[in-house]
Structure I
Amino acid sequence: MSQIILKATKREPGYKIARELRNNGSVPCVYYAKNQDPIHFSIATLDLRPVVYTAEAKMVSLVVDNGAGKNAIVKDIMFDPITDKILHIDFLGVAAGEKLNVEIPLHLVGSSIGVREGGVIDHVLHKAHCVVDPTKMPEHIDVDISNLGVNSSIHLKDISVPGVEFTDRPDAVIVACHAPKTGADVADLTQGEVKLVGED
């Protein structure tokens, strides 16, 4: 997977400092790693866009005050509930061979047989919880729907990715192809609605 380099500036913890950083176009962040003290730093808001506003799982290299890069993944993002502005990000340090619980996006690929027959695709599961070595983590997992027919579905147990262990229920539905509504279905629905109105 691709890695994004983020340049960071070390900071002192505290609400007042965090507020000043936000007012000046930066986001307060914290780096956590096993057997290490947390590191408090800030990153320019614009530099975080490729990490925050993406449908891909990303590995980052944090370069704090021009020091050695620290491999990490995003652990948690806090947004302002009104403005949706990024308020805070926690990063989790990773090492080769260390497996973590992460979420990986599921992308649908291919042209479904069911759609060509008039069916409708319903993408149910957009991300899968997995145990994986983050240094070998795919940015996303492709789910081939080419052979998905009408009234059929693909479950998590139907796909396999080397090095990735799914922790969601094996029978979780990723995608289904539903039969289109017929004229009779629409008529029945309309009649039912009329009947309900008449009963009020």
Structure II
Amino acid sequence: MDLLRHGRGLTVQDLTEQLEVTATAVRQRLERLVEADLIERVKESVGRGRPQFRYVLTAMGMRYASANYADLATALWQEIIDLPNPQQRGRILRRVAQRMAQGWKQVVPLDGNLDARFAAVAEELGRRKVPAVIRENGNLPILEVQACPYPELTGGDDNRHLCELEQEMLSEVIGQAMQLDCCRLDGHHHCQFRPVEAPTP
């Protein structure tokens, strides 16, 4: 996909020459990317001969191929946690958590039971290459996140603002208040989130 970011697309022959693999291997990979809506095939007429096809990135493919947000994310995050007004910082973090949760609500069934919602969150984390498992604590599920989703951002955050944001975001996604019980930043092997039980009336 990196090669397709340049110019007006490439043919199978172009990719075969640049990648130094067989045309069959290139076609198989291209077919998978077309099915995933990351690239598309564009017909191009060249003289009187048979038309050739060029492969170009779709809008979605361009986003994936250009996903280089680390510097921007680090700078924006540092500006947020450096805000001198804690109330203002808290409002911004809550809004960021709510905005992040919007994308998750497409894959987490709010109409399902708590176990189904936790399972969907763990599956989505895995899809994002963040290993997570579900444990049981009595009748309640526990979400155990085994790697930090944002390791680049936690280094200079002594006040754990990112942990608070993640807790807020998960509360929005799950549809129930969540509590961070243990954290990798404290030397644990995982971060553990549990639902907060409603007080008995």
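Just a few scattered comments:
- For -4500 (helix-only ellipticity at 222 nm (-39500 (n - 2.57) for each DSSP H run of 4 or more, over all residues; to 500), calculated) the corresponding structure among I, II: I
- At a computed 0.95 (FRET efficiency 1/(1 + (r/R0)^6) of positions 51 and 123 (r between Cβ atoms, R0 = 41 Å, to 0.05)), which of I, II: I
- Calculated for structures I, II, distance in nm of label points 7 Å out along Cα→Cβ at positions 115 and 139 is largest in I.
- When distance in nm of label points 7 Å out along Cα→Cβ at positions 3 and 75 is computed across structures I, II, the figure 3.2 traces back to II.
- When mean count of other Cβ atoms within 10 Å over residues 99-106 is computed for each of I, II, the one that comes out at 16.1 is I.
- Among I, II, structure where distance in nm of label points 7 Å out along Cα→Cβ at positions 83 and 107 as derived comes to 3.3: I
- Between structures I, II, the calculation of relative contact order in percent (Cα under 8 Å, 6 or more apart) yields its largest number for I.
Every number in this text was worked out from the coordinates using simple rules, so none of it is lab data. These numbers were taken from a predicted model, which means no experiment stands behind them. Cβ atoms are built from the backbone, for glycine too; each structure is taken alone.
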